[in-house]
Structure 1
């Protein structure tokens, strides 16, 4: 991707695209015609299984107000007790907190290129798939990856959190 292609993207997607480019990731964000605010919407738009969507769930750690990002398969539900056992007690994060900490709006939270560092966990269920797709900074933007790419790009541990 050359620099001029980046300018066609919204600013948040440009940030993700630069991050991926700097990390030598082979795929650039793609803009979908329709919003993919949910894992099911993204899967339908891409013609893939909902489990192949790497959904980003943000929690608020109570002890220090840090964002906790859990990246899990679109067909799974995060078990907050398992997350708390790993990172400490968490609570729900509202849209304002998510935007302030990640720089992204709910429905487009990328697993990387956040405004502030987050504590990140990758659910092992994503490794059921060779190819996964994650939000790329906007409800219409997605990026293709392999689960190992997600691990490399975030530096996050793989855990059982569903």
Structure 2
């Protein structure tokens, strides 16, 4: 039995580990944010490169995720408050159709960009352990912080406010 457990751990460990960077998106701080070509919920090509010189809060989510549903209205509120200060909020739907993601975003009254990631490329690139996952990218294109799990509005504000104040 003990041998079976050890073998199982060796087999499953690579699926849940994230290499030398540490577990989850928090281990990515200081790295350049990956640029992955995607499309938005309307079919237009999108890229993180477009938002260089802005603070970007990228949130990975799915329509079936209850914590995502709870968190997204706070992301909209943050976006509405701080967009003029250089904050860009991007919602990245992981693995669903543009129609489903777009209808979901519309039902929640979201007005920030909704990107579609059918292959969950950002989820892998950011070592997402689940949904929601949030990554903060500084004006220089480097990852400042990463979070697995839902954030409160106050946690979101605390993460981006110092970055918005910097010139």
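Every read-out reported here was derived from the displayed coordinates using simple, explicitly stated rules and does not represent laboratory data. Just so it is clear, the structure is predicted and the values come from calculations on it, not from any experiment. Cβ atoms are built from the backbone, for glycine too; each structure is taken alone.
Structural remarks
- Distance in nm of label points 7 Å out along Cα→Cβ at positions 74 and 106 from the coordinates reads 2.8; which among 1, 2: 2
- Structure (1, 2) behind the derived value 23, 18, 15 of semi-axes √(5λ) of the Cα gyration tensor in Å: 1
- With respect to distance in nm of label points 7 Å out along Cα→Cβ at positions 114 and 138, the largest value across structures 1, 2 is given by 2.
- Which entry (1, 2) yields the derived value 26 for relative contact order in percent (Cα under 8 Å, 6 or more apart): 1
- Origin of the value -8000, where helix-only ellipticity at 222 nm (-39500 (n - 2.57) for each DSSP H run of 4 or more, over all residues; to 500) was derived from one of 1, 2: 1
- Origin of the derived value 1.2 (distance in nm of label points 7 Å out along Cα→Cβ at positions 66 and 130; candidates 1, 2): 2
- For 1.00 (FRET efficiency 1/(1 + (r/R0)^6) of positions 42 and 154 (r between Cβ atoms, R0 = 35 Å, to 0.05), calculated) the corresponding structure among 1, 2: 1
- Comparing distance in nm of label points 7 Å out along Cα→Cβ at positions 58 and 146 across structures 1, 2, the highest figure comes from 1.
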